[in-house]
1. A value of -15500 was computed for helix-only ellipticity at 222 nm (-39500 (n - 2.57) for each DSSP H run of 4 or more, over all residues; to 500); which of P, Q is the source structure?
2. Taking percent of Cα pairs over 27 Å apart, for residues 91-282 alone from the coordinates of each of P, Q, which one would give 39?
3. Taking 22.5 as the value of Kirkwood radius over Cα pairs in Å derived from one of the structures shown (P, Q), identify that structure.
4. For FRET efficiency 1/(1 + (r/R0)^6) of positions 203 and 355 (r between Cβ atoms, R0 = 30 Å, to 0.05), find whichever of P, Q sits highest and give me its label.
5. If we compute FRET efficiency 1/(1 + (r/R0)^6) of positions 211 and 379 (r between Cβ atoms, R0 = 41 Å, to 0.05) for structures P, Q, which one ends up with the highest value?
6. Out of P, Q, which structure matches 28, 18, 14 when Cα extents along the principal axes in Å, for residues 107-146 alone is calculated?
7. A value of 47, 19, 13 was derived for Cα extents along the principal axes in Å, for residues 59-98 alone; which structure in P, Q was it taken from?
8. Which structure, out of P, Q, was distance in nm of label points 7 Å out along Cα→Cβ at positions 259 and 331 calculated from, if the result is 1.3?
Structure P
């Protein structure tokens, strides 16, 4: 549909043969747009569409809940959107083992609710009601509870994916001891759908806390106070600790979520209250703080992560730039948003983050700044290896082309390093 000449011919034929719906729908992203979207209903249909796209050399925009489509570099040569909404559901759950399997288009909130009915908690803290499992894994996005949960990859026991060649593969499995391909599952986490399309995952769960409470206090923003609170974040029952601040207000707001045994929670509440008086507030406050980070409505939004000992220093750099800060001191993660006069300040923030042992990524940018700034930066010095991975896993360059990494010239050192990792 809508193809000109031979472009899209293989996709159109594949969609017709498999009865995959291809509808007229315009979806715009940085650097481009698609006018057609297909919604495969199973992995077999997805394989057919990807194989056909490879024949046509048609770039695919892979979509989950569409909550982070803006978080990307300029797209290159997009031809078709793929909605994963039709490949959805929790299809296996083993409460006695604390593991479940869900398909990529399943909203994370739905998985949380399924797990909670059996006394388990899903250790994924992606923001919003629309975030899907596939999108969460592809972006490796977390929230304040990453303090307890760890990175997204820690929750993933195994993955099913469809590669750039249109072939479905599996890596890992339903138990930790099934290590076959386990590191491959970690490789796909945070690859933004540029290496393969996640279709399903085995996830490990956590026992739900017997008691949870949320506390809040206000504080000055001086380093001594910040470091004292950061030290308290190491208490056993701390699930999340959020430090919110702006230069104009002059005071910071500290939100703490505690969970565990009743005795442990009360012990750690007392420890916090010995330092600053905290009041108990609504239990779901951390959810709201997490979700606000993804819907700032500001022209600029960024996420930086640095060594914990450099977190206050980095936070001061961002505040001095005039941005609002929502930081997770326990993990050294800083979210910031607001307005800036030009891209040079963001370049400086990234430089300072790298000097502090970390990185800075730009989630929201004015479109004209994308010619100057790479959204993801140097990827911790691994950009050449990531480019080589892209070449190996998606040689036709059809999976989210340009949005995460561009296929550059082959790098001999990166090729050698990759060969050593995969053999």
Structure Q
């Protein structure tokens, strides 16, 4: 059994690798070869990556692809997507091409409010606390003025500050609930700095407030932190066309295809087991763009899935309807994104992705990301209600299987051609590969 190591963070990168190898991989000499082969030859670039996180050993590569031909509000985009799952970029591209000839995607930002909270306990009369908060609210804002000055110049700042009584959920629990606008920044550091100042001012003013008893003056602040649930920082993306324009998809009539799409969404609204997978497909598109643009996909995931359950049960994030002969398919998502700060100004590929997207504002990036999610969901449902999901997915996964089997380039060419018109299941591909390698032909 290994023993804890002291001072690991102070070791060089090579020393860290040696320790991990000796302690956990039995001194495998390939450990160092594996990790170092993913280092950048450009030492300055590698140093930049090393400093993104602590205890860096190497770089973990994820493919960065492009989904072209997205017509969004009559403007053409090519969307960078960083993701390891096969078929996602292809599916998004297919959906973009499909809707590009049917009016494209229309988007609207519904709100940009972000939330932060100071969580505290108060052992006293809630009416006194309410009066105290009314008294100190302008003091809280004034104390934060040095922090908000630059943000206000960019059109952001603190837009609301309120006291929330949460004692019905937890004894003696209250919040200072703050609403922020952060312009083109995601704003996490700005929000958290403001909240910590609120907490400091809250405790100071409570100790001086004559309306409190000695016990009431001892407000206990537990934590001050932004929320990644942003139900008022939302965007809508929509596609629509006459049902007649859907005629002939996989041999089906436009009416039948549209009806099946509406039914598929209705099932995801009614059945949480289906809704989770339905929304996971949406997040294939969302996360890939969020990652490519240097934003926090974990925060986006948490907020989106909370939003999917906002009405009391977990449900579909997309919606579909047929009205007056028009098929409509749309999505509403909470997306707290930034185009300045964080990795957006540091990571070379993030800067490149932003350039490809024509240097969008935070609102424009919200629209682009929502479109990617909608496109991904349309492509998935399109497959599910027609030919099935596996035919297209496994065709894209075929090269992964062949690489695992150690196929040569010649074998890959023959097998890709062989599976052009049929579903490539894993077992069938293995069988075909063995036959090809044994006999030299299929």
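Every number here is computed from the coordinates shown, using simple stated rules; none is lab data. Note that this is a predicted model, so its numbers are computed, not measured. Cβ atoms are built from the backbone, for glycine too; each structure is taken alone.
1. Details: P: -9000; Q: -15500.
Answer by label: Q.
2. On the way: P: 39; Q: 51.
Among P, Q, the structure yielding 39 for percent of Cα pairs over 27 Å apart, for residues 91-282 alone is P.
3. Values: P: 22.5; Q: 25.5.
It traces back to P.
4. Numbers: P: 0.25; Q: 0.05.
Comparing P, Q by FRET efficiency 1/(1 + (r/R0)^6) of positions 203 and 355 (r between Cβ atoms, R0 = 30 Å, to 0.05), the maximum is at P.
5. On the way: P: 0.55; Q: 0.10.
Of structures P, Q, the maximum of FRET efficiency 1/(1 + (r/R0)^6) of positions 211 and 379 (r between Cβ atoms, R0 = 41 Å, to 0.05) occurs in P.
6. Details: P: 28, 18, 14; Q: 48, 24, 15.
The correct label is P.
7. Details: P: 47, 19, 13; Q: 38, 17, 10.
Here the read-out was taken from P.
8. Working: P: 1.3; Q: 2.7.
The value was obtained from structure P.
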